[in-house]
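Several structures are given next for inspection.
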Structure P
Amino acid sequence: MKIIIDAMGGDNAPKAPVMAAVRAVKELGIGIVLVGRESEISKELQKYDYPHDMLETVNADDVITNYEEPTKAVRSKKNSSLVVAANMLKDNRGDAMLSMGNTGALLVAGLLIVGRIKGILRPALGTVLPAKKGPVMLIDMGANTNCRPQNIVQFAIMGSIYMKNVFGIADPSVGLLSNGEEEGKGDELTKKTYPYLKEAPLNFCGNVEGRDVMNGEVDVIACDGFVGNVVLKTVEGMGSFIGEAIKDMFTASIPAKIGALFAFGGIKKLRKRMDYREYGGAPLLGVNKPVIKGHGASDEKAVYSAIIQAKKTVETNICEDIKKSLLFAAKEEERE
C-alpha cells in the first residue's frame, strides 16, 4: 500500500507531513510518497532515521495557497504539489491521497482529476465528530451548498458505508438534519428528501435536530453542505469556547488550581475525546479513489491520524463499496 501526501499543504508544511510520514513507514509498514518542494522536504527528512525504500519524494515546485480561486489554481498550477499528487493517484501510482491544503482546490482536483464515481451526482465531504454515544459522521460539511433530494440520499449512503467500513459499525443509523423530529418538519429540501431516505437501503431513523449532533443519537447525519458547514463551525467554536472556559476556571485562583490537580485525569480524557486530531481528516466520498482532507492546522499527530484513516479506506475498499451501493439513488431522477 502507498499513500500520497501533499507535503506543502497546511500551516505546518512540510514539517508536520514529514514527521508523520516517517512515523507511518516505521509503525504502519506502508509506503509513503511526499509530494512538494524536494529541497525543503529533504531538509526535514535529514533529521530522521527511516527505511528509505518505503518513503519517496516527488518534486513539485508550485503550491496552491488558501487565498487562490480553486478551479483556476488547479487548472493553471499543473506543477503544484496538490495537482501532482492528484495526478499520481489517478495514474495508480498510489492507493490514497492526503492533503492539508486548500479545501476548494482539493475538491476540484478530486472531481476533475481523480474523477467522480459513475452514478455519483456530487462527491461530498464528511467529517467525524466526537459525540456522547460515539463518533458521528456529518455529511456534507461544505462541498455542496445547493442540493436536491438525490444528493442527500447519496450522501447518506456514502456516510453509512464509511462508518461501517472505518469504524466497524454493523448497521449505521442515519438521521436527516432538520428543525424538528416530526416527518413534516424542515425546509422544502428536507421535506422532499425524507420519503426517499425512508425507501433507501439504509437504517434511516428519521429527522434529528441540532441538539442531537453531539448526543450521538445516530451514526450518520445527512444534510446539504451549507447547513453542514454551519453546524461544523458552530461545534468547533463551541469546543474552543468550552476549552478556554475550563482553563480559565481552573486557573482563576489558588483553590481552583488545587482542584484542577484532582480533576486532571478527567480533564485529560475529555481533551482527548474532543481532539480533532484523533479522527484524522475529512474523506471526500464519491471519487474513484480515497481522498482525505486534513485540517489546515494539522500537526504531526493529526497528519498521522489522517494517514491511518487513509490506510483504512484502502483496506476496506470504500470506493468499491460505494460503487455497488449507489444504484438506488439514481432512480429518484426518474420519479421527478
Structure Q
Amino acid sequence: MSKVLIIAEAGVNHNGDINLAHKLIDEAKKANADIVKFQTAKAEMLISKYAEKAAYQKETTDATESQLDMVRKIMLNYEDFIELKRHCEEIGIGFLSTPFESDALHFLVDKCKMNCIKIPSGEITNAPFLLDVARTKTKVILSTGMSTLGEVETALGILAFGYLYDGEPVSQYDFLKAYAEAQNKGILKEHVCLLHCTTEYPTPFNEVNLAAMDTMSKAFDLPVGYSDHTPGIAISLAAVARGATIIEKHFTLDKNLPGPDHKASLEPNELKDMVEGIRQIEQSIGDGVKIPTDHEYGNMKIARKSLVAKSAIKIGETFTKENITVKRPATGISPMQYWQILGQTSMKNYEEDQVL
C-alpha cells in the first residue's frame, strides 16, 4: 500500500500561545508525523455573538462563556502562522492549517503559499466558501463529519464547479453538471481526498462507523482517510488496516491543559505510538498474493511432516497403516502421498521414526 499521510492535529491546543505552538511542532516532529496542522480564523468572522458552545465545549471550558469569547482566547494572529510554517520547514515537517472563512483561506494560500487546504466538517455546507477554496486551485482534504452521502456529493460538485469554471453558478444543477464533468476528467481525483469523521469529542466507539470509508470510496472513486476523535489510538490503526490513506489525530502537550480539545487529544508519547503502529501496519498489509514468505520456506522442514516408520521396517516388507505414520520433520516423503505409499514394498531397511 502507499504510505499513509499522518497529520498531527495541533488545532487550537496552543491556547493562543505562540510558544506553545512551537513546542507542538517539535513534538509532532519527534513523533515522526508527516504534517502538523493548525486552525486559522478570525473569531469575529467565524462565530456570531449569539452562537452557543457545543456540549463537549461546555464540559471542558467555562459553561457561562460564549463560543465567540472562548475562540477569541485560543486563536493565533494570522502573522503567527508565517512563523510557524517557517519553523516546520526548518525542522523538516509539513505545515498545514484549516481556514474557517475566506479571509483566512486567502491568507494561507497567498501569504503562507499553501498548496493544500483542509476543509473542516463544519464548512461542508458552506457553498460560497467551498467555491472560494476551489477557485484557489489548491488541493483539498475534505472532512465529512455530520454529513450525509448526498451532502458530500453536493460539496464535491461545488468544488468541481470552482475547479472548472470562472463564472458564477445559476443553480445547483450547475454543480451536478460540473461534478459529472470533473469525474470524467479525473479533476476531483487529482485535487480531493475525503476524510471520514464523526464530529463529537471524544467520539463514542459505537458512532465511529469505519465502514463509511468504504461507502465513500465506492461512491466517489476518491481516496478516503479518517479524522479520529476517539480515545486512544486503536481506531486510527483499524482505519489504516481498512485502507485509510490519511490519518488525522488531535494531540496536545498535556490533556489537563485548559481548552476545548485537550481531553480528546493524544499526548506526545501516544502520538509516537500511533505513528509507529501505522508504519507497522503498512508493512503488514502486503500485496494480497497468498504464497509462503522467505522465512516460511526456511521453517517448512521444521513445522511440516513426513511419512516415517512407526516401527522398524525391513527390505521387502509392505507399507501398511500399522508400520508407517506421520511426524516431523518434513525432509522425507510428503504425507500428501500417504495413500500412494500404502501397499508398496519397502526398498530398504528403516529404523523406528526414520523418514521414508
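Just so you know, all these numbers are worked out from the coordinates, no wet-lab data involved. The model shown is predicted, which means the values in this text are computed figures rather than measured ones. Cβ atoms are built from the backbone, for glycine too; each structure is taken alone.
Descriptive notes on the structure:
- For -11500 (helix-only ellipticity at 222 nm (-39500 (n - 2.57) for each DSSP H run of 4 or more, over all residues; to 500), calculated) the corresponding structure among P, Q: Q
- When relative contact order in percent (Cα under 8 Å, 6 or more apart) is worked out for each of P, Q, structure P gives the greatest result.
- Which entry (P, Q) yields the derived value 25, 43, 13, 14, 4, 0 for P(r) over Cα pairs in 20 Å bins from 0, in percent: Q
- Structures P, Q, by FRET efficiency 1/(1 + (r/R0)^6) of positions 198 and 318 (r between Cβ atoms, R0 = 30 Å, to 0.05): label with the highest value: P
- Value 20.4, calculated as mean count of other Cβ atoms within 10 Å over residues 30-37, assigned to which of P, Q: Q
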